[in-house]
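In structure tokens below, several structures.
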Structure P
Amino acid sequence: MLADEAEARGDASGALDVMEAFALGPDGQDFWRPWRIECLCQIATLASILPAWVTSRWICNQALQCLDEGSRDQKRRAYDLAVELRGGRDQLPGVDEADAHGRVVDRDWVYRQLFLFELGGLEFFTRKVASSVLLAGADSITEWSRAPMGGYELVEEGTAITTWRDLGSGELHGVAEIGSGVFVAPGEHVIGRLVPTESGRMFESRPLRVPEHLAHSVADRPADWLDLSRAFTTTADDEPIVTDVPGRDGLVSDVPTYAWQLAVLGPGPAHADPYADGFARALARAVLDVVARELDLERDRCPDEVNIWPCLGAALLEPYVVDGLVDALRPADQQVLLRLSQLLAEPAATLCREAANELFNAA
């Protein structure tokens, strides 16, 4: 509760202090969800460069974890509906009932959508729980809570902007390339919510990849997306819809950690403790070397190859990579970072500019 209260005040550092003071549970194991600590570390480390939409996403995450009694009925309802869509409790993964429940609450895409939007969890949090300081730093959060579901086609991937087609209106939307379509190829389809921000529209979280006919149905009847999903049956050409999303919903990027590590560092053994001596510097150096290589290459991507640019942005925004940059930077990196700052979406672009300026000042 102390950690939740600190977050609701907009105090990421205060929440981390609570977590450090009470790091272990009664069983002697780590008490806190790793993804929650990672998000708070990003906010605390990158506060000076984060756009306001990051705070809006932070508010969404807080609403999901809120323990206020006023939202418990909505959480139970969202859970029941999400589990029903997945075929019932017998179909849930997990070592026991508590683990299975936690996986739905933490990772299920349908649960998130139902609780935050259809059942009013986000609106409740902003009205009853969030502080005025937290809300003042957000971007269009009232409009976010009312955003409808939609169906979209990925048209073209860029380095900083990706183009999506609204299947309902036919309108094209240029969306900041933060990896929202990292698991989607051009010509494939998703359902999700485009929300307003100061710099244009973006997805409130990574959208769900679905077959084309379901995306069109949702675009035609957005309010009925759950019923349409429930009634949907795959054809021989369709892949099954997976609502247990890979990786936790991020704040500054929609690229899961494992995805950018695979894209940037390649396959290999599990990565070491990012806070071990020398690891952060070595990882930052590896990321910079990949950046330099990609900037020098002039090649077309293979159809099944992930877009490297949002992966590089996600890597650079990891707190331990930011820490490692200080010791990893070399004079030759200045021009590389300046070029990269012109390619990546925010806030990764600003991080690159500031790192390049640090090199300039040091010289």
Structure Q
Amino acid sequence: MTGRVIHFPRMPLSSEAGQAAADRVLNTPIPERAALADALALDDPETLLSLCSCLRRRLEASPAAVLEEADFLYRWIEKPLRDIGLFDERDYFLGETALLAGTACRQLSRRDEAHQWFERAEAGFRHTINVVGDLSRLSYQRLAERLEERQIDFVREMLPPLIDTFRKMDMHEDAVKCRFLEGLALMETDELADAVTLFHEIAEESENLGNPRLTASAYANLTHVYGMLGDAENAMAASAKAIPPLRKLDDRVALAKVQWGLATLLRETGKLPAAIGAYRRAQEDFQAIGMRADYAALNLVVADLLLEQGREVEALREVSEALPVIMELKMAPEGVAALALVHESVRRQKVDRGALRELHGYFEQLASGTS
């Protein structure tokens, strides 16, 4: 784990033994774990470290499942007061499991819950030996959340010192992840040419670090930027570099977003029926991993394309399906006026296309990112 120093009374488990220990816990139904705690070594720091590592890898395949598991681990460690390790291990694992849960909530657009989990993570990390590194990882997630809430100027202000902190601590992969937020901010402000340059730099840096996930994520984001530019040749080239490693890593979140980027390319090049089909495939992928916000956002994009084809009844159905999710998850706080107009237009059975376009424009950035 990059940047982490943790004190154990014996040598850490090998990767094979650690994975086996994590699998024993994860393959045991949650209601049965308390009775089998000793056999599962649930109080053992090595087992918990392996579990956190395993869940971190699974965030991009199944955030909803990671949330459930991280919630269980946090509650198990929290109460009753348990002796875990010799030093800061209990505080560290409270922070780490809360950070995992908060990250999963952020990916699932459950923002109020993400805020709560990040507060719990801070409470745990505040007492760890590696407090600067641990709180810096938390700061990254909070900035990612601020970006999703479109607090662009604040994110841009806070990224340079955070990147500097990561680099001073030799946490180079975390520094690269911060650069993804720079790129997403550029996309959000339509500085697409600069975003292309930055994501190519990120891909090269990630490759030099030997991190295939970050490299593939950079190309996934490039697929979407080139799609927004209508640059078919470069979008397809970027997707060809992104998809094979993402499939190997089972990064289902990024794969769905690559599909979104390719659909955007089809839309921007005027291939509307093909674009609708591609958006539908992206929706199927998001539905399979419980990402309701992304699914709903694509309902609005598809509705816009259906209106362009004169298919207003179908468009109304798409918008009507999306609005309850958007309101439940509070997906567009800064687009409340457009949301109200779209809601009223649906009530009148005639979609306000200008308001619809303004509203789904808030969700375009959802198609890109990193964990």
Structure R
Amino acid sequence: MELQMAKDLDYLTARLHGRRSRLAEGGRLDSLLRLKSAPDLGRTLFPEARIQDSPAAQRRMVRDLIVEMTGILHHLKGPEARLAEWMILRFHIANLKILLRGILSNTPARIAESHLIMLPADPVLEWAALLTKAKTPEDLTAMLPEEPLGRMLRGALATVPDRKEPFFIEAALDCAYFREGLVRAKALPSADRALITALVAAETDIFHMMLVLRGRFHYGLSPDLLEPFFAGKNRHTHLHFQAMMAAPDLTAAAKQMFGPVLDPPQPGAPEESADPAALERRAWGRYRLLASRTFRQSRTHFGTIAGYIGLRRMETANLITLTEGIRCLVPEDSIRHRMIPPLHPEAPHV
């Protein structure tokens, strides 16, 4: 049995190396920017499907990512399977947030349902049905399977017992999600544990950064209201989180992000504006580099798998950005700038 599993993983990682070479990155991604409509993009990416608009293209992109991640999970067991399940759990959390927003804003079920992510068949959890049954977040908690979603939502509501605004409940949910990921990553076998834990920690740091950008500088919340949402386990990371929250303005906070979340600017480079969207793109660019390094340098099958999933997620994010750009008639150069990492048009040949 062990020998057969090893052979299956050898075959899987060989396939992932082949798939990696075909991801929409660099010049291949840049060539897609020249398409002018969602149907054109749909025919190029999904020639067997009839995709007529950007939302349909995005749904297909996310669905394909989830199907691929679920297929990979079937090859795994033990701590590796536990972390792969956590990676898929993000989509369940996304649906949970949609339900919570619908409940808290009294959104009609048919409207909220249109935003749900289509997940692989689950005999226990029917997201659309929950929309019509749950009237309060507590109702929803009682209807969820205990592990892990019921436990996580119950804990999130207990973290913010006096706050029913979506921002607080979602922040508490995300905090629980990342804490769970760090625990599962640290349970991995030693060979690639450091590489993969660094990848999970990088995404956790992005969560902390966005918590500060949105909570502190967009909503004007005080640091003591954001402190309970620190998800890390490291004192050094905690000090950086507190320094970001204590910064007097966004520019000062951005400087605190160098090191833990962002790579420092190159010597002599002009100072960049503290634009939240640009900061987020830079942070995800760093995450993508870590995923690429994990994919290339791993000594185990699962290190390759974790790195590939990270790269695949970035491909999907870029393709969604592209479809939104096409839908909103954004100029090519502007879409290039929003890619992770930013694309630069090729120099003309003479």
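FYI, it's all coordinate maths here, none of it is from the lab. Just so it is clear, the model here is predicted, and its values are computed rather than measured.
Side notes on the structure shown:
- Highest-scoring label, criterion being volume of the Cα convex hull per residue in Å³, among P, Q, R: R
- If helix-only ellipticity at 222 nm (-39500 (n - 2.57) for each DSSP H run of 4 or more, over all residues; to 500) is computed and equals -24500, the structure in P, Q, R: Q
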